[in-house]
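Heads up, there are several structures right after this.
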Structure P
Amino acid sequence: MLSGKRIILGVTGGIAAYKAAFLLREFQKAGAEVRVTMTPSATRFVGLETFASLSGHEVAVDIFPDQGESSDWTRHINWGEWADLFVIAPCTANTLAKIASGISDNMLTSTVLAARSPILICPTMDGEMYESPGVSRNLKIIQEQGYQVLEPESGYLASGLEGKGRLPEIEDILSKASEIIGSIKGPLEGKKVVVTAGPTREHIDPVRFISNPSSGKMGVAMAKAAQSLGADVTLIHGPLSIPKPDDIHSVSITSTAELFEAVKEYQHADVIIMAAAVSDFTPVDVHKNKVKKSVADSEIKLTKTQDILAWLGDHKREGQTLIGFAMETENLIENATSKLKKKNADFIIANSLTDEGAGFESDTNTVHLLGKNSSQKFQGPKKDIAIEILNTIFR
């Protein structure tokens, strides 16, 4: 259930904070990607470097961090949209009270308010604190507000006392997290989604062709994101430079003509995402044998290929969502907006080859999601952008 899921792990300032490092590792072993946010007091128990090293991401603590730390003060919004589940373990009585009251005085409590995902809270405290009227009241409030609570265990506490307040076993937290994830119906649940990815190749002869440097990374990321939101996904792909997902139904093509035939077969899908880098031209003559240099012409006659996105726009059925991509080297927004209108698409995802850290073979991207009455910019790893885009469109 946790494989491929995105989890925010919140750590607050209790002695059990050290156990969160082991919990993080177990989430990762289960196949989840984890980001960590900590309260300032939690950093007195476990250093930021520990969680940053284990998660592979910078740890979010303060809304307005000191000089030298990341100044991304809107990170709680981005993470709140990114996550499939937010787990706070351990959660102190202090943070519990803030959550119950809607207080957002650090990055963790701010992310709680911004989160679109379910939130699992593991209250952990010493002595008789868990049984106190204030904590009991706050637990009742957060459960009425829809938060999930995993009760602490009884046993030997850090103070030397025995009582209820220990962090549950990691296996129990994993089990509860899986249960919550398994009960979530994504916004694409029951929908059929077709994603095209990678380049097309237009052969001149058996050993030469016209193509482009597309790796297929963005298209594959879109397919995985759609699947994580509950969709039944078909990936139609050209020659990829990355492994295709084993758990997604895929159709392999080479040329634009083959891509067109495959797309027509799946044209009645609920959502079609045209992320493939389709060749605009194909040779008029295709030679059956390798053309020798000694007899080759100095010119290759080309003809336009089928405009698949335009065809889909002309044949779009009611309720279907059509999403295209636009790669430009100049006048990005103007050209992409024009494409949106001409192709009768619902959205165009536009990016520029001139942007640093963007383009065909990069793991990151900077894109603009253009709708008929909206525009939004996304920047970061392609796999993160993909889930953010689909969440924006379908939630």
Structure Q
Amino acid sequence: MKVLVVGNGGREHALGWTLLQSPNVEQVICTPGNGGTATLHNCLNLSIAVDDFAGIAQAVAEYQISLVVVGPEVPLSLGIVDYLRERQIAVFGPTQSGAKIESSKSWAKEIMTQAKVPTAKSQTFTDAETAQVYIQSVGAPIVVKADGLAAGKGVIVATTIEEAIAAVAELLENSGKLIIEEFLTGSEVSVLAVTDGLTIRPLSPAQDHKRIGEKDTGKNTGGMGAYSPVPLVTEELSLRIEQEILQPTLKALQQQGIDYRGVLYAGLMITPAGEPKVIEFNCRFGDPETQVVLPLLKTPLDEILLACVEQRLAQLPPLQWKSGSAVCVVAAAGGYPDAYQKGKAIAGILEAEQKGAIVFQAGTKLHQAEILTDGGRVLGITAVGDTFAEAVAIAYAAMESIEFEAMYYRRDIGHKYR
């Protein structure tokens, strides 16, 4: 079969790389793809934008595509799945109404209330003055979130009232609506689950590192690294997450008349008492979580995705996983998540791979046989080891081979491993 992957990030490179491990997959086509997918064996990039639905549908017909896998949240929130389904094209991802679980945090909170899912207490605001009065009444620390999509950068954890009030002005200007919620303490965990709208199955849990600075300081980013599995998520806790969060949420979506076939990604806080609470839901594979979850997956990915699309996930045998750990360290452009430069030559990818890493490319492009930087998060240096310590060692040893001007990466990915 031939599979078309929509998107151009590290997640999409990981999806393409994993799909090509399957004996069932002959070719992967990426729209628009990046430098990594451009140089991946049996992978072809087409310069079609993620929101060019007609162009993607045309490519499906031209290249005889069996399955479309949508990576990013933006085309999902714009209704790419609805468009392709109307044309009888097999596509993995939720419809526009389902994608609202990420594109509107206030709507997601309503779903969680309906499902009686444990989550942070919150209020929704559309004007700054009312929001500021609320902040003054509850105090800090407090969390201010843009209601809509913000590429992982629409959340500000304010440690003071002044910081929270400034966050209101900044986020309200961009989104027109925001959520203010209580500050939860504990360990953050990402649980990505696949669903066919009837059955839901969690994948291996991961822990992302959102902050730009070491020891989790500085601004939120799209993610500076991740590891999987997470020892904190025991079999017992995993079962609770499935029964208390994932299944009730899927049921609430069904009650809304939403046929949700894709990834339901729960961003969780595990409180000091061991209670799982939802910070947010996303409607797609995580980035960089995908880069550590998929290298551990033994079951062919295409079989899982097709089972979801064809609503036969319940018939699929239990998912099979490799033993050991996977770790991903993100190499970012200097200045990210604020202003940064593009077009810098990248050296050392082959050398990093020779040290045992998988180099998933994110913000890159291929230009005249040279890989150049083309985004804020540039590379995801991923390693799989028999132990967590071995995976960390391989990833950081490989990172020493990578060079580009003003490169930045965190040296403490996995520091909260437990």
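With FRET efficiency 1/(1 + (r/R0)^6) of positions 89 and 121 (r between Cβ atoms, R0 = 41 Å, to 0.05) coming out at 1.00, pick the structure among P, Q it was computed from. Matching structure: P. Out of P, Q, choose the structure whose coordinates give FRET efficiency 1/(1 + (r/R0)^6) of positions 161 and 377 (r between Cβ atoms, R0 = 41 Å, to 0.05) equal to 0.80 when calculated. Considering all the candidates, the number was obtained from Q.
For which of P, Q does relative contact order in percent (Cα under 8 Å, 6 or more apart), calculated from the coordinates, equal 17? Comparing all candidates, it corresponds to Q.
To which of P, Q does the computed value -0.31, -0.62 (log10 I(q)/I(0) by the Debye sum over Cα atoms at q = 0.06, 0.09 Å⁻¹) belong? Value -0.31, -0.62 for log10 I(q)/I(0) by the Debye sum over Cα atoms at q = 0.06, 0.09 Å⁻¹ corresponds to P out of P, Q. I have 4.6 for distance in nm of label points 7 Å out along Cα→Cβ at positions 241 and 369, calculated from one of the structures P, Q. Which structure is it? The read-out comes from structure Q.
Of structures P, Q, the largest value of Rg/Rh (Cα atoms, Kirkwood Rh), for residues 129-288 alone belongs to P.
Identify the structure, out of P, Q, from whose coordinates P(r) over Cα pairs in 5 Å bins from 0, in percent, for residues 201-272 alone was calculated to give 3, 14, 24, 24, 19, 9, 4, 2, 0. Label of the source structure: P.
Of structures P, Q, the largest value of mean count of other Cβ atoms within 10 Å over residues 57-64 belongs to P. Sorting P, Q by distance in nm of label points 7 Å out along Cα→Cβ at positions 97 and 265 from high to low puts P first, with the largest value.
Throughout, read-outs are computed from the coordinates displayed, never taken from laboratory work. Remember, it's a predicted structure, so these values are computed and weren't measured experimentally. Cβ atoms are built from the backbone, for glycine too; each structure is taken alone.
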